[in-house]
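*Asks:* Next come the structures, one after another.
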Structure 1
Amino acid sequence: MRDYIIRRLLLLPVIMIGVSFLTFAVFNLFIPGNVCHLRLGIGATPETVQACEVEHGLDRPWYEQYGDWLTGIPQGDFGASLSEGALPVTTELERRLPITIELMLMTMFFALLLGIPPGVVSAIRPNTIGDWISRVLSVFWLSIPNFYLGIIIITFSLLWFDWSPPQFGITYVAIYDDPLTNLEEFVLPSLVLAVGSAAVIMRLTRSAMLEVMRNDYIRTAWSKGLRERTVVWRHALKNAMIPVVTVVGLQVGALIGGAVLIESVFNLNGVGKYVLEAIVRRDFFVVQSMVLLFATVYVTANLIVDIAYAWLDPRIHYG
């Protein structure tokens, strides 16, 4: 296991370089125009555009631009934003990253809470009212895009209750400063972002539990007179969690993509909203830095999933 983890960690920089280069290539080699064209508008003269490009170093060969950005990464320098008056990428990360981290952690908590327990109950009580309700809810959650659900919730909350979620563009209250206000700011966005993942986790948990409950060792546990709680939570659930853990790891990527839209809908000044604004204004230093960050999180999550396999099933060994 140790050698496997070391190999995966050594492969991580190679993957990150490949992801960052592809992002750079898309913005600079395949899509015409740059941030100077957008900032100055169609009425700008060639001389004005050229002066803007010289100011930001966009007139240099692409390999020099990419090389300068890449060599700054080990020193914690992600480059400077190309937008007028914008802060360096590292400064923006320090301000925005805690918001996105809290949103992702709370979203994953709600996804597991709304996915695993209902899936288990649905499997051990098949074809009951609770089972049907869980299955209908999962289909409903999967059918509605999370950004659309967020817009509906904000609209009807404002019309019916004259309430709107706190605006992060004005203020951000950390959880250690005021837990209640912090939860008020984060509960709705995290719930909206979690329901799609919760539906996938719920359906897979139900299927995996139904398959495990038919095995001989579960029937043996029942014949020994063990309580239902012991049979389900101690013997069945652990083996049923292997496919669920796989989906949870894959859902990290979906949550990262969803955070970009949800932060914009709820006006959360996190990393997701930051990268969306950077894409609109063609700020490629910001985009490739955020893509690098997201890819690192996704690859790390998949490594944690692989390690969790060995813990859930001792028969699994990595060479």
Structure 2
Amino acid sequence: MSVLTETILFVFGLVAFGYLSGAVGYLKIEVGDALTSFATGIALPLLLFRTMAVAEFHGSAPWALWAAYFSAVVVAWTAGHLTTTRIFGRNSQAGVVGGVATAFSNLVLLGIPFITSVYGQDGFEILSLIVSVHLPTMILASMIMFEAFGERGRHSSVFAVAWLFVKRLLTNPLVVGILVGLLWRVTDLPLSGLLQRFVDALASIAGPLALFAMGLSLRKFGISGNVKAAFSLSLLKLFLMPAVALGMAWLLHLPPLAAQVAVAAAALPSGVNSYLIAMQLGTGQALASNQMTIATALAALTTGAWVTIAAMVFQ
């Protein structure tokens, strides 16, 4: 068995293990919500803090890296929005949900453990560069689209939207972890002693915990209606987005490891963000939940293919 195959089986196996734990009734679905809250509120922020505080980030060409990845985001979001509205005849609000579902990779719960397993610490540091701008960028884009197409969009001032964005940003534990890590880096203080033991202990469980929690949380979504639309958006997410990332990484001459991480990140399935936005808009909830479940299941097969293709192109 190849290292890549074993890694994929391990990563998605933990997701499946979490899902089955809920499906057979061994653990309640609410446990998945609690584990996810701990992973995203404590363990993963500490992991990002440690990375931002001590990582070297050498040779990763951040501007080109961001350009390659977010070009794929723009293309995928546009394709998802148009597919939802033009092909399946849904309204503009559902189009926002379709766009987010097609472009918002699960870079944290699934991406961090997957990229770390495949590419090691150097790959995780490159992913952290994407995550550091991905969260605020996608939050802002989602808010703008929500205000543009939501019921209250026409009544919200620019100042109100800006203040809400800042508020959400500064209360997001992942963003706080990144910002505090960067501030710690500027101070040149060592991360050692008891503090390092605390950080390392919690950060070390972030990956497996996040994967298991994600699987258990998926149990509550399931598949109900809108299957054709959800399947179509899943194909766009898993094929179009990484293809664009690969093409842009090649055009921008990214270093091999940075290019491979960008493609692998773009190839990851969607996270829960599209469902949360659907809940806010009051439409597309089934579309979002179905797409997330279908894309995650299919990604167990497609991510390995994209990792292999990227390794062949960027040697």
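*Asks:* Here distance in nm of label points 7 Å out along Cα→Cβ at positions 50 and 130 has been calculated and equals 2.2, so which of 1, 2 was it run on?
*Replies:* Going label by label, the one that fits is 2.
*Asks:* Right, something else. Given that Cα extents along the principal axes in Å, derived from a single structure, equals 56, 52, 48, which label among 1, 2 identifies that structure?
*Replies:* On the way: 1: 84, 58, 37; 2: 56, 52, 48.
Structure of origin is 2.
*Asks:* Hey, FRET efficiency 1/(1 + (r/R0)^6) of positions 66 and 106 (r between Cβ atoms, R0 = 30 Å, to 0.05) derived from one of 1, 2 reads 0.25; which structure?
*Replies:* Attributed to the structure labelled 1.
*Asks:* Taking Cα extents along the principal axes in Å, for residues 202-249 alone from the coordinates of each of 1, 2, which one would give 36, 36, 8?
*Replies:* Matching structure: 2.
*Asks:* Computing distance in nm of label points 7 Å out along Cα→Cβ at positions 82 and 194 for each of 1, 2, which one ends up highest?
*Replies:* Values: 1: 3.9; 2: 5.9.
The maximum falls on structure 2.
*Asks:* Related question: Please compute relative contact order in percent (Cα under 8 Å, 6 or more apart) for structures 1, 2 and give me the label with the greatest value.
*Replies:* 2
*Asks:* Out of 1, 2, which has the highest value for distance in nm of label points 7 Å out along Cα→Cβ at positions 42 and 242?
*Replies:* Largest value of distance in nm of label points 7 Å out along Cα→Cβ at positions 42 and 242: 1.
Here, each number is a calculation from the coordinates, and none is a lab measurement. No experiment lies behind these values; they were computed from the predicted model shown. Cβ atoms are built from the backbone, for glycine too; each structure is taken alone.
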